[in-house]
1. Can you tell which of 1, 2, 3 yields 3.1 when distance in nm of label points 7 Å out along Cα→Cβ at positions 80 and 128 is derived from it?
2. When you work out distance in nm of label points 7 Å out along Cα→Cβ at positions 8 and 120 for each of the structures 1, 2, 3, which one comes out largest?
3. Computing helix-only ellipticity at 222 nm (-39500 (n - 2.57) for each DSSP H run of 4 or more, over all residues; to 500) gives -11000 for which of 1, 2, 3?
4. Relative contact order in percent (Cα under 8 Å, 6 or more apart) was computed and gave 25; which structure, 1, 2, 3, did it come from?
Structure 1
Amino acid sequence: MIADGKRGDVPVTATAYAQALVGETPTPWGPVPGLGADAFTANPLLGRDALEPLVAAAAEAGAGIFALVRTSNPGAADLQDLPAPQAPLHERLAGIVDELAERLPGESGLSGMGAVVGATEPQHFARMRELMPRAIFLIPGVGAQGGKPELLGAAFSAGRAAGLVAASRGIAADPDPAAAAERLRQAVWDISTA
């Protein structure tokens, strides 16, 4: 289960979010278990120190994190693609994800420190993969937002396990949701092996 909460705040509050998502909260009456998510989304815009408690909790719980890097919404370009002296914001965020990847190593060479990289702007995939070779990409925006499975190939250049396509409206709105899900699964499977 991925908790899509996009959590991120000052370190003390991030610690509480981490407890609620993948850990437990100590109380005078005993610990209160958290959600027990396998992974969660995080907002890195407060900086690395705000991600640290989330990474620590994920490591302790054996969970994963998907940090927002280049999201699928149209307004993402307002901030995430702005040119900067060194690189656009989404590239700096990708660098933070890659730096933290070693803290959540996986057996396959991929990390539990992943990135949200939207399918609506597929021209970013090759650069994002270059900057985050160990990250699993959580890829929203396929279907209702306009992302096309056939354009996702570069996201999977590290192998089939390197991407997880999130689709809901395009499947739920289909007259046969099971068939729509299977078509998407097959399309992604085909492109991920190309």
Structure 2
Amino acid sequence: MSKLVKGLVSNDVMRRLSGVQDAVLADVVGMPSDATYALRKALRDKGIQVMVVKRTLAARATEGTSLRPAFDDMSGSLAVIWGCEDFVSLAKAMTSIEASGKFAKFELKGGVMDGERVSAAKLKDISKWPNRREQISLLVGQILGPGRKLAGQVKGPGGKLASQIKKISEKDESAAEA
């Protein structure tokens, strides 16, 4: 490939990856075309984007970005996968695809999260973390728990006091009638 063509391809990769902070790398070399199509369709339905690119071109295109560390110690062609609401959701989706066995040649190679390289083993650990929505629901539960307890503590004695006042008023009414 001439330098001119490498420059053009590198610029295209740079344009497509602009704004991407976190990504997963996978090996898809050797997958049959129907499996590749099915994989890309399954990922597209989840809002995940895939781009297969040679490691050296991707490293050249991502120079100076947070994605650059992902391509260290890699070789050959790699699928750069990005998208989802957050990196944990992306890791969950990718590990579930790999574990399904539906795509035999699909193999996770690692990725980059917050500008730091992540190994394939660490990626599987990250997939067990709660994603953004799960973290928000945990936080809301932690916030509402003490509020619910406080409301119960305020309502309990107030309810007892109201029932005692009601009994006294009923006694006064029955005494007045008699």
Structure 3
Amino acid sequence: MAVIRGLIAASLDGYVADPDGSVEALAPFVSVEHGYQRFIDRVATVVMGRRTYDLIPSLGIGWPYAGKRALVLTSGRGSSVREKTRFWTDGLPALVDHLRDLDDGDVWVVGGGRLMAGMIAAGALDRLELLVAPVLLGEGRSLFPKSSPGLRAMRLNGVEALERGVVLLDYGLSYRPVRKLAVAS
């Protein structure tokens, strides 16, 4: 059974992109020396939303997932011209079932917080790795949308200080109910 992982970069104030969707402000802080190669070598399948898929050509890096199976979750029509890439229109629950049946490597949920939040709400994300960049964007696209699911217990697996002041937070997710803590007044 595949381990479904999220790896995402965010600013210190919790944004994954500027208001226009650009990730240029984070790009200098996310690089190969941050363990990307070690991470991607374990991944057989990448899953992304349509917005992330459509954004990739504008980054000027070509298709970064060559040799990987890619599934693009979308409600719209379309098809990919990329080898091993398929548009998935059967919805998130069916996608999660499909991913759980894979046994040839990990699954990486790529891109934005909406899909990541949906995977968490579906009880599908096993691990969340967050690269926190030492930059304040002030506004933009939030790591997780305001409509994200409520409390989810996360177990801190590790913290690693990386180059250029980046911190990697590695969490395991638990899907048992979490009690709300009373706040003393």
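Each reported figure results from applying straightforward, stated rules to the coordinates on display, with no laboratory input. Given the structure is predicted, the values throughout are model-derived calculations rather than measurements. Cβ atoms are built from the backbone, for glycine too; each structure is taken alone.
1. Answer for the origin of the read-out: 2.
2. When distance in nm of label points 7 Å out along Cα→Cβ at positions 8 and 120 is computed for each of 1, 2, 3, structure 2 gives the biggest number.
3. It must be structure 1, since only it matches.
4. Working through the options, I get structure 2.
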